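Every read-out reported here was derived from the displayed coordinates using simple, explicitly stated rules and does not represent laboratory data. Computed from a predicted model, the values in this text were never measured in an experiment. Cβ atoms are built from the backbone, for glycine too; each structure is taken alone.
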Structure P
Amino acid sequence: MKVIKCGLLIILSGLLLSVVTGCQRKKKEVIKPIPVKQEAKNAQTYVDLGIVAMTNGRFKVAEANIKEAIKLNPKYAKAWHVLGLLYIKQKKYQQAQMLLVKAIKLKPDYVPAYYDLGILMAEIFNKKNLAERIFLKGLKVKPDDPFLHKALGALYYQEGKYIKAAKNLRFYYEKYKNDIGVVLALADSYVKIGFPEKAYSILEESFKANPRNVAVLERLADVCVKIGRYREAERRYKEAILLDSSKKRYYLKLAEVFKSNGKRDKYVLALEEAYSLDPSDRSLKAKIEMLKGGFEN
């Protein structure tokens, strides 16, 4: 008789025997929706319960509740959309795509599904052209949706289409000025298309609102250099160093400002500070030695 060992279980001619006391066939776990009062049994309630469970990482419970919502109302677009988001979290991307498309078909003016479907196409499937079409279609439905403008602007920025990126990111920025990622991308887009003064204005406003954000401060200093405001650039880089003295590049950038202003001694000192943070940089060490020896300006 052929014997097949499977963990602690032995299968003999289709019969399952336990070789350890208490070892039984594991039953498939059945997850039921969270019980609710009869008067509250509607699709929206179960979707809300599913969202809470998903947020807490209880994916099986979330799926059971969302599917109960779909059972109660198969035409409820939000339920299909949220189930799609759940599958994205579980990396079931093909299934998620189908569900998001279904949500749009059920309710063509349901904008959130356009946003998430576009993100899925761009970030997971790397179908940037399709993502662009999805975002644009969503904006036809709701031209003033800031999140679609943000997503489309970010897509254009990644592709180096800075004029289009600036237009869409600016729309979002006017409504959500504390989104630092958008502030930096928008400022960089303005610099790329030849409007550094606009970049300066946005960065300065953002830094006033977020005075300890060193990323904004560094970019503001960079733009100051770009538009020839060297004294302010020097001050901004020094502020950045006060906030975070561990960044070698801050000292290197400050050194270049000193060099532009003819402050040779301060230029060398800034380079030495940069070198102290990275003693393995042989080229920087050689440069400092040449400067000290009078062989380089």
Structure Q
Amino acid sequence: MSARRMGKKKEVLREVFLHAKRKAKNKDFIVFNNNLVRKYAVKYGFGNQFDVVKHNTQATLPEEMVDESYFIIHLGRGKHAFIRGSKCGFNGFHLFENIPMKNRIKWRYNPSLMDRLSMSESQTISTVFNDRIIHDFMFGNKDDRILYHAGRRARVSFTAEACPGLEFDAHSLQLEVDAFFEMPETDDKPPILATVEGKKTSASEFEVRQLFTVMQYLHKGVEDGLLPKNTEIHNLYVVSDSPESKSVEWWYHIRIYDYYFQNPRVMSSIKLRKAKEYQLDYQNQ
């Protein structure tokens, strides 16, 4: 997104936030809807009103929100809410943890034909599976069985807390999933389902809501008896980046972060399970 368009997006959100805050009785939980967003999107000539409430980093939010750690959650049916995170020490975003040198792995790699065309976010996830990187990450064993499920759109309803004491209800909330990895149950391991969020970015943080909402989709499946009660849910963030020149030896890096929620009903309870970086080397095959 261009700097000019990003500036417009921030101005639209600033107006929406200030308008909604003035009208709200509860400043910790400020509900607003798509009609209000549309009003200010039209005013500033911002074409995609739905993009106004989507933010991957805190840096794209207006200062008025950042000052009190306000962040956005989606409630479904055209409604959203500004949450004042300063009340609980949570700003809605999570910093990617530093990966120690011992967890940075040089990976012998033979690019597929599709890899040569593009290493987009979706293609990176395919590469993680096709080259059995995910097998090494999850189990340290390339021979373990893992199933790949393509991305999809789905809907989920749930009750949760953005942080302790700030409860919200989401109704028929639409979510987009980049992919799932499934690890069938064995004699020594429970069944594992991993949600996958892929990003090609150099950002230092991500929006927790993205992982939390998709996790709720699986959690509800367990609650409703559609998935086994002992299903272990993992939330993977796959981050890819490459140097400007592909002539350098280690030209492509893939970082995988495995997150979980200490309390599956509390968004702010996100914790890192493990993380590794794979440095893909195709120079010396």
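Looking at percent of Cα pairs over 32 Å apart over structures P, Q, structure P comes out largest.
Look at distance in nm of label points 7 Å out along Cα→Cβ at positions 167 and 199 for each of P, Q: the largest one is in Q.
Looking across P, Q, the calculation of helix-only ellipticity at 222 nm (-39500 (n - 2.57) for each DSSP H run of 4 or more, over all residues; to 500) that yields -20500 traces back to P.
Taking mean count of other Cβ atoms within 10 Å over residues 127-134 as the measure, the highest value among P, Q is held by Q. Comparing mean count of other Cβ atoms within 10 Å over residues 143-150 across structures P, Q, the highest value is found for P. Distance in nm of label points 7 Å out along Cα→Cβ at positions 223 and 255 computed as 2.7: which structure among P, Q? The correct label is P. Looking at relative contact order in percent (Cα under 8 Å, 6 or more apart) for structures P, Q, the greatest value goes to Q.
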